[in-house]
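Please go over the structures that come below.
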Structure 1
Amino acid sequence: MLCFSHVSGSSLRVGDATLYYEVAGNPAGKPLVLLHGGLGSMADFQPILDKLPAEFRLIGIDFRGHGRSTLGSAPLTYQQYQADVECVLDHLGVQSCSLLGFSDGGIVAYRLAAQTPARVAALVTVGAQWRLETGSPVFQMLSGLTAEMWTEMFPESVDYYRSVNPAPGFDALVQAVVGLWTDLGDTGYPNESVADIAAPMLIVRGDDDPLLSLHEAVELQEKVAAAHFANVPFAGHEVHKDAPALFAAMLGDFLLHPQPRRQLEA
């Protein structure tokens, strides 16, 4: 059974933080990097790991402060996450890879694909925003989150974090992540730079996702030349958990046979 156990991995020192990563699946396979969402960890992909094609070498990375990675003193930004992922890939000697990013992980995937096109062969994002404005209900929701609120909603997730992180400090992590979510500068969301993404991309959204609207997902597809879009019924923000079999089938088919979007003739 494939799993990210938070036991069998390794750590890489980057500045004053340590980044934890694990490698699973086919050692000789095509690299597939899995990037989790905010306040989660690589373990959140567990429902789909056994369902992914055997052609892939799976690389799970815990963002700084999450899972078994330490927070360090640098402010959390999507730019910092991007740099951290690049450090891990350089350390592993991975020149080109596919990306699977959920929520915050998808935002990092957008940035990587737009800014380092030679490194990204294909990408799949799940519930991942590409821009955010202060007047949106989502901004208000994210900016007002507290550690107490998250603990009440997801107590098992917080307990797991405290059991695996070498220097747990959940209040500080939430404060840092809220800062990341509400960063509207160049170190934050990719915004219009998504138009620079050349790799085949699959945008996945759950039909009941409160964080990524249907309008935003469709507009993103229109901006990226090689983007496909799947709106999954009966699923929320975490499509990979709400519909794991369907999601893994789509993911595997897309990554094994990535292709540009077909253009309809006028």
Structure 2
Amino acid sequence: MNIAFDFGITNTDVVINNKSKNRFFTFPTEKIDKNFISKILSLIEVNLNEIKNIAVTGGKSNDLDDEYMSIPITKINEVDAIGKGVKELYKTGENPFVAISAGTGTACIYHADGKFNYLGGISIGGGTLQGLSKHLINNTNNEDIEELAITGNRKELDYLIGDIANEIGSLNSEITASNFAKAKNLDSLSSNDVAASITNMIGEVIGTVAYLNAMLCGENKVYFLGRVSLNSNIKSAIEDRLKLANITGIFEDKREYGNVLGALNCIQTK
């Protein structure tokens, strides 16, 4: 049995591989130390005697000791975890690819010639969603925010190109010209409309970063990992931005566990 941990800012993901079958778990992140690992292993009722290897990535996992209860701990670079996760989840083989890992924040990598290269990151992601939602609509529950966004109308708060011009270059009238710009003229805001505008803005930013990096690398698709794109409004906004550059977004099931799958793969194939 092998087990891997991905310590994110918000969530810690765990995958256990036993007899070629994976089991996935998620816990709110606490202080990253042996006590947290012990707590998780107790909650998921794992027999320590059956664990052969532990892989860790994310957070300050490098500060952990090199073993836990005599079980070796392998520390995986986050870029490698993302890259291996894409290869494991999307079966890309050795083909070049651009990937986005969108969690609390967002990172972008490029795989070519057997190497994973970090292209950069942005501070927009799930943390932005929860932080803004807390103070604007007093809600941090992801499911609630998504439901509000689905029934909201971002056009009440966002200026579209069609509001200010007939067209700008090749951009059509439905493209956002300025997020939240109409809010300055409003005395009250609908929680539904605010949720719609927040989720759209986050998706647009991530989608823009994704297509620019894909274009720079000469790729026509981007593979996504992380929880942020599980929000249907954010995913839709990402895809709308990608379409501006004729880039395709690929969104596989279990992509929220992509990084921890990559860490697991590193110890299974080393």
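Figure out for me which of the structures 1, 2 the number 2.2 belongs to, where distance in nm of label points 7 Å out along Cα→Cβ at positions 35 and 195 was derived from the coordinates. Clearly, the read-out refers to 1. If distance in nm of label points 7 Å out along Cα→Cβ at positions 75 and 179 is computed to be 0.7, which of 1, 2 is the source? Going through each structure in turn, the value belongs to 1.
State the single structure among 1, 2 that was used to calculate FRET efficiency 1/(1 + (r/R0)^6) of positions 107 and 139 (r between Cβ atoms, R0 = 25 Å, to 0.05), giving 0.95. Computed on structure 1. From which structure (1, 2) was semi-axes √(5λ) of the Cα gyration tensor in Å calculated, if the value obtained is 37, 22, 13? It was calculated from structure 2.
Source structure of the calculated read-out (volume of the Cα convex hull per residue in Å³, for residues 163-210 alone, 192) within 1, 2: 1. Assign the value 0.60, calculated as FRET efficiency 1/(1 + (r/R0)^6) of positions 187 and 251 (r between Cβ atoms, R0 = 41 Å, to 0.05), to the correct structure from 1, 2. Answer by label: 2. If helix-only ellipticity at 222 nm (-39500 (n - 2.57) for each DSSP H run of 4 or more, over all residues; to 500) computes to -12000, which of 1, 2 did it come from? Answer for the origin of the read-out: 2.
For which of 1, 2 does Cα Rg over 2.2 N^0.38 Å, for residues 83-130 alone, calculated from the coordinates, equal 1.06? Clearly, the read-out refers to 1.
As an exercise: distance in nm of label points 7 Å out along Cα→Cβ at positions 67 and 203, calculated from one structure in 1, 2, equals 2.7. Which structure is it? Only structure 1 yields this read-out.
Laboratory data are not the source of any read-out in this text; all were calculated from the coordinates shown. Note that this is a predicted model, so its numbers are computed, not measured. Cβ atoms are built from the backbone, for glycine too; each structure is taken alone.
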